[in-house]
1. Could you tell me which structure in I, II was used to calculate distance in nm of label points 7 Å out along Cα→Cβ at positions 121 and 401 as 4.6?
2. Identify the structure, out of I, II, from whose coordinates helix-only ellipticity at 222 nm (-39500 (n - 2.57) for each DSSP H run of 4 or more, over all residues; to 500) was calculated to give -14500.
3. Hey, distance in nm of label points 7 Å out along Cα→Cβ at positions 225 and 337 derived from one of I, II reads 1.2; which structure?
4. To test your reading of the models, identify which of I, II gives 68, 38, 32 for Cα extents along the principal axes in Å, for residues 217-376 alone when calculated.
5. Please state which of the structures I, II yields 23.8, 86 when Rg and Dmax of the Cα atoms in Å is computed from it.
6. Of structures I, II, which gives 4.0 when distance in nm of label points 7 Å out along Cα→Cβ at positions 73 and 89 is computed from the coordinates?
7. Quick check: 26 is what I get for relative contact order in percent (Cα under 8 Å, 6 or more apart), calculated from one of I, II. Which structure matches?
8. Computing Rg/Rh (Cα atoms, Kirkwood Rh), for residues 201-240 alone gives 1.32 for which of I, II?
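Taken together, the values in this text are just the output of simple stated rules run on the coordinates, not laboratory data. Since this is a predicted model, take the numbers as computed values, not measurements. Cβ atoms are built from the backbone, for glycine too; each structure is taken alone.
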Structure I
Amino acid sequence: MRKGQIAIYLALVLVVITTLAVMNVTIFIAIRNKNQAQNIGDEVAAAVAAEQGKLINEIGRLNLAHMRGEGVLVEQRKLCLLGPVRAYANVQRIAKEKGAEPSEEWREILRDHVERVIQLYSHGGPYAPSYVGAWNEYAQEISLIVNNFPEGLYAGAGNIEFYGLSSDHMLCNRDFYDAINSRDWCWFHFNAPNLLKNYSSRGNWGRIDFAVAFDCENSEIFNLHLATWRGALTDYYTLEEIEKMEPDYDENVVTNSSETWFWFSDRYRRNWNELKDGYPVVAPPRPEYDHLGCGAIVECVYGDAEWLAAAKPLGAIEKSGLVLPDMKVARLIPLDGAPGANLHTADPDWIRHLRHHLDEYIVKGTFAVKCEYCKALKQWERESFRKAGALWLKFNSGSCRRGSGGSMQRGGAYGH
């Protein structure tokens with residue numbers, strides 16, 4: 001073999017070795033970023049859930065103080081409305097310290113929402129404040145997050161229950177858009193069996209009615225899912241049971257007075273096996289933890305890796321649902337089992353689509369140029385697209401099998 005040929009072979013070997021080395025470094029960085037994003041997301045979600053548990057316990061302690069005749073209602077209402085917002089502010093600092101990437105878009109969602117609270121909630125809108133000055137204080141607390149992190153938020157809240165932004169309408173279901181983009185005809189078979197065949201124009205959609213919240217005790221951000229009830233505790237408890245909860249109770253308060261108490265809402269007391277898509281955990285929970293309740297979905301970004309995590313506080317709930325200081329732990333849970341898992345509020349494009357683009361589409365048939373969801377609707381409006389799906393289902397619907405989970409799951413079967 002000549003010297004020139006050896007040099008060529010050596011050069012080729014060096015190219016291969018260099019390419020493998022670069023690939024290994026790239027893979028290492030991707031894995032590291034993914035692991036770090038997961039660690040940050042899990043820690044932040046657990047921290048929010050722990051704060052939710054502390055808030056519930058404090059509201060429960062104030063219920064006991066109320067049994068002793070102390071006036072605590074406004075303090076409870078402030079904890080319920082403002083406490084979760086402060087928890088969201090606190091976890092921004094945690095995520096920042098851990099190295100999460102800031103997102104200006106998450107900050108923009110809150111900045112816009114402050115304006116909405118000031119203009120709509122505070123000026124005779126449909127949402128009655130739970131105490132005098134509630135909406136001004138609420139807007140101020142959200143503004144603190146916006147102003148304290150001008151570079152962007154380090155943790156996105158994935159289950160913000162914005163008042164007036166939830167609807168059962170198909171156009172408000174993000175899975176519908178994902179099914180269009182992926183040509184997942186089986187999704188239509190299970191969730192909208194006649195839509196592909198019967199749809200003819202956007203006039204078929206009808207009006208989108210967003211649900212109006214009548215119970216405004218809770219924060220939209222990391223909702224505690226508590227409620228108030230007015231009456232005497234003896235309507236639900238015997239005096240012996242009341243004395244066991246609070247030995248120093250004031251008999252006049254609990255027996256002779258109609259008072260306002262904080263309770264776990266019916267939604268909170270639902271069991272895990274009542275979830276629409278089935279039981280998302282490996283083993284049955286302990287009976288005292290068998291309630292859906294409040295929880296937090298958080299998204300964090302590290303490098304080019306994103307991670308969604310969910311967690312909730314766990315503890316016993318009284319038979320009737322009176323809030324007591326019984327939350328014991330905060331645990332990570334599957335995304336599928338988290339409250340508000342279908343809201344996707346850590347996706348700024350989705351929120352913009354709901355708030356700004358849908359009306360334009362319904363009324364004028366126009367699409368926002370840079371909106372991925374509008375692009376999906378544009379595809380949907382093509383008759384050839386719908387016919388292709390209907391034809392495929394005609395011959396293949398029997399092969400469809402339900403998948404496990406929805407489009408939100410970026411971190412695995414259950415998201416963490």
Structure II
Amino acid sequence: MRRDGHRETLAILVGGGPAPGINGVIASATIEAVNCGLRVLGLREGYRWLVGGDTTHVVELKIEDVSRIHFNGGSILRTSRTNPARDDTSLERVIRTLMLLDVRYLVCIGGDDTTFGAAQIAEMTKGRIGVATVPKTIDNDLPLPENAPTFGFETARAVGSTIIESLMEDARTTGRWYLAVSMGRKSGFLALAMCKSAGATLAVIPEEFRGEKFDLGIVVDTIVGAIVKRRASGHDNGVAVIAEGIAERVDTSMLPVAPGSERDAYGHVRIADLALGGLVRDRVRAAVSELGLGINVVNKDIGYELRCAKPVPFDAEYTRTLGYGAVRYLLGGGSGALIAITGGRVTPVNLDQLLDPETGRIRIRMVDVSTESYQVARSYMIRLEPWDLEEPMLSRLAAHTNLSAEAFKARFEPVVEATAPYKS
């Protein structure tokens with residue numbers, strides 16, 4: 001509260017895609033702010049209306065409005081992908097609108113793009129508006145200290161693993177292969193975690209392939225090799241979990257885009273509009289047919305059903321600390337930081353430290369394929385490894401196709417060589 005008795009205002013907004021636990025942050029930030037004498041405004045649909053100079057799409061939040069919402073998925077403030085820093089005019093209008101709303105503190109809940117926008121607001125206002133961001137993404141791709149998960153990831157993994165388990169049972173029952181394409185714009189964290197938790201046949205993630213770009217045929221033959229190896233063990237079914245971030249690393253000219261598709265406000269092609277699952281399915285079908293294997297292959301996208309799921313207790317508890325921490329950080333005079341938790345303590349990370357000096361954007365955390373965590377996941381997958389291309393295994397595998405042992409090795413050796421090495 002200011003010396004003149006006027007209550008200072010804290011505003012909360014949500015940007016980017018939904019993630020389980022958003023309401024937990026809104027609730028705890030609101031409760032702590034009100035208890036500290038602040039007025040709390042919820043800014044609806046992220047930066048969308050601020051960019052237009054609109055001050056009407058706000059709602060005052062009180063403790064009774066939010067005290068039980070942490071149990072629920074979704075966002076009571078909704079969300080949008082509007083980019084506040086798409087140009088100087090938009091950024092200045094956002095700041096001017098916040099000033100008109102008498103906002104002294106701003107809590108931004110979002111992923112890398114929302115965090116980037118918040119960093120620009122903090123830089124431009126230089127303390128006039130205290131800005132804190134709370135990392136949110138089921139992709140788990142923000143570089144948090146001590147490799148802490150982003151909120152929403154644990155719930156997405158739990159719900160996604162249940163879906164994968166059902167697909168595995170359906171695959172066994174019907175004698176088919178499922179290609180489950182998982183959300184994860186750049187990193188393979190979610191796909192790998194669901195595969196590892198559910199015990200799916202294999203996960204295919206972008207981090208396992210060498211080089212900046214690779215041919216989609218390598219992805220296809222990784223799956224086809226797993227199908228052959230699984231057949232050799234007497235099984236005609238399986239589930240491959242494919243990270244949609246594969247689409248970021250292959251030649252996009254090979255990926256058909258749905259008619260009328262557009263880029264979002266941050267310039268990203270909407271991966272949901274890329275027919276990745278159908279394309280990989282068709283190419284896998286053609287490949288197994290060419291090899292003389294009668295396998296039924298079906299694709300299934302997994303993503304939207306995870307984003308607004310009811311948060312598991314981990315995310316419900318985690319987000320309450322994050323929201324509280326954001327308010328305490330701002331009231332302590334801080335601004336321009338992302339709120340993380342390390343060792344049970346609230347740990348602000350300066351937003352400047354998160355920027356990639358080459359791109360000027362928030363750095364992306366990728367799966368480290370050299371770790372034991374990845375090694376365990378990889379060792380339980382069914383997929384071709386270097387020793388499979390040596391005798392006697394080579395001839396055993398080739399016998400389940402119409403290829404000779406030499407032709408089989410020539411066909412699949414590039415796949416084995418293309419995957420990133422890991423410690424055995």
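1. I
2. Label of the originating structure: I.
3. I
4. Source structure for this number: II.
5. Derived from II, not from the others.
6. II
7. Answer by label: I.
8. On the way: I: 1.32; II: 1.04.
Computing Rg/Rh (Cα atoms, Kirkwood Rh), for residues 201-240 alone on every structure in I, II gives 1.32 only for I.
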